[in-house]
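Please treat every number below as a calculation from the coordinates, not as lab data. It should be emphasised that the depicted structure is a prediction, and the values quoted were computed from it without experimental measurement. Cβ atoms are built from the backbone, for glycine too; each structure is taken alone.
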Structure 1
Amino acid sequence: MDLLLKIIRDYLFIAFGACAVAVSIELILAPNELVGGGVFSLAIIISFITDISLWIPILLLNTLMAAYSLLYFHPEFILKTAFGILCMTGAMFYFQGASAVTDSDVLILIYGGVILGTGIGLVIKGGGALGIEMLAMVFAKRFNIRISAFLLTVNGITLLILVWMISLEKAMFSVALLYVSSKTIDFVIDGSRHERSLFIISRIPEKVSSALIEELNLRLTYLYGQGGYTKENRKIIYCITNRVLYNRVCALVSDIDPKAIIEANYVYETIGTEAQKLPSKKHLKKGK
């Protein structure tokens with residue numbers, strides 16, 4: 001049952017995301033001669049040159065990339081990607097010919113970028129992909145080329161074409177749009193709740209750890225290290241906390257040991273977060 005619900009959730013993410021991408025392109029970006037990066041940029045340029053409906057080059061380009069990706073990726077990924085392509089092109093066919101919902105530069109930048117980024121993020125979160133991301137993953141797997149470098153190169157080429165065909169101003173605006181959409185993609189995929197992993201080096205680790213457990217209810221792990229200069233053996237406290245508690249942890253540690261060293265790193269995913277929760281004090285007293 002859980003597997004079925006996950007499958008349904010994934011396909012709903014892909015369907016809603018693909019439709020959001022279509023809305024952004026057909027109702028905001030393309031009518032205002034702006035590009036959203038990758039395949040969408042190439043399709044808009046082809047449509048601009050040939051005067052054919054935008055959904056046609058998008059369908060053809062995405063289908064070719066999905067077929068090529070089939071040689072390198074699991075059929076489930078290709079199936080989800082194909083479903084996303086069909087949903088996106090179907091929605092674009094429905095909205096073709098519609099007038100732009102706005103010609104305000106500010107609204108185009110905000111809503112165009114956010115809707116496009118949300119759509120792509122939902123598709124990726126559902127386990128699929130749209131556009132040039134598929135080809136980027138293939139190149140990363142086959143030629144060891146970083147996905148970000150590949151996407152940057154392709155987007156740079158399409159923006160240069162846009163400068164040549166339309167105007168420098170449109171290309172500059174598209175760069176800002178790409179930035180907004182990329183940040184939105186990160187937000188949709190990773191969420192706003194970024195945990196932080198902390199390494200705490202203190203001369204009184206037991207006192208620090210006791211305070212963190214008693215006052216903030218954190219679960220801690222001791223790592224054992226040795227000072228490179230002093231050669232002293234030390235306990236290093238390791239824990240994961242959210243950004244709400246982060247400042248409280250730093251303040252508490254500094255109050256107990258002003259000379260303590262705290263190293264913090266962002267953690268974008270934590271598997272098994274239930275393990276971080278402490279049992280109640282009642283259970284601890286019973287030895288459970």
Structure 2
Amino acid sequence: MGTQFWWFFDAVVVCVTIGFIYTAAAKGFNKGVFRLAGFGLAIVLGLLGSAGLQGFVYQSLFRASIEDAIMSVVSDEEWDVFQEASEQLAISAPDDESVPDPEEFERIFQEVSSGHAEMIYPDWFISSVCDVTEAALVKQRRPHSAERMAVLYDTGHDYQGFCTIVKALHTHDDTQAAVSSIETTLYQPGYLQMIRMAVLLIIGAAILLIFGIISAMAGSLEELMHLGKSNHVLGVLVGIVETAGILLFFIAAVRMVITMTDGQMLVFNPETIGDTKLFRYLYDLIPW
């Protein structure tokens with residue numbers, strides 16, 4: 001989807017790099033020293049501040065409402081995960097194929113959760129249960145996460161954790177543990193990334209604005225800094241730092257958009273990023 005537009009991201013990298021380095025070199029170091037300081041601080045404080053604040057912002061502003069949204073699904077006694085899963089299988093199954101009824105789902109669940117004969121959940125059981133649960137959760141609040149509910153089971157075959165969730169969805173008892181597990185696995189990663197990107201952009205914009213005002217008030221430092229021919233050579237350093245800052249903020253904005261839209265936009269999606277020649281390496285350079 002939209003992979004034919006991969007060139008857009010590479011074009012941004014090339015244009016920003018050439019444009020900022022050339023402009024900074026032409027102006028010289030003494031006219032760009034405040035921009036150098038501004039972008040340098042914006043990069044460092046933006047990365048450190050966003051990493052340090054993302055958890056606090058999530059806990060303060062989002063976690064409670066997310067858990068309430070999950071709880072509304074888990075505790076809804078009119079909604080049964082086995083009934084929904086059976087109906088979903090019936091819709092997609094061929095006419096001549098038998099479909100497990102809710103009682104069959106419950107039988108398998110009871111046998112596996114009790115540890116009989118080292119049984120494991122069939123793939124159709126896991127996929128159907130996870131699909132209907134995710135669909136119900138999305139109606140309340142989108143997870144904005146690349147993870148699927150099946151990861152709760154797939155990672156090391158966590159029978160206990162998966163059983164806790166399925167039991168809560170079926171019996172609507174002991175719901176808090178299930179809510180916590182779903183929140184941590186499905187919701188927290190996506191929201192933390194969106195928050196970090198947003199905080200990074202806000203901190204960066206604020207610092208650049210402050211240094212922009214200082215630069216406008218102070219003017220050029222040409223009279224104080226007599227650098228001669230090295231002035232334009234050192235200006236390249238300003239351009240490199242500016243380029244790094246602009247690309248960092250662009251990547252943060254792209255990541256935030258992809259996470260917010262679940263990668264469903266025409267251009268801003270993981271598939272298009274993966275087809276780029278240059279941008280994909282920068283995109284994954286920082287372990288967000």
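Can you say which of 1, 2 returns 19.5 when mean projected area of the Cα convex hull in nm² is computed? Kindly include the intermediate steps, with their values, before the conclusion.
Details: 1: 21.5; 2: 19.5.
The correct label is 2.
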statement: Note: relative contact order in percent (Cα under 8 Å, 6 or more apart) at 42, derived from one of structures 1, 2, originates from structure 2
message: I have 4.9 for distance in nm of label points 7 Å out along Cα→Cβ at positions 24 and 168, calculated from one of the structures 1, 2. Which structure is it?
response: 2
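Out of 1, 2, which one gives -23000 for helix-only ellipticity at 222 nm (-39500 (n - 2.57) for each DSSP H run of 4 or more, over all residues; to 500) as computed from the coordinates? Could you put the intermediate results ahead of the total?
Values: 1: -19500; 2: -23000.
The read-out comes from structure 2.
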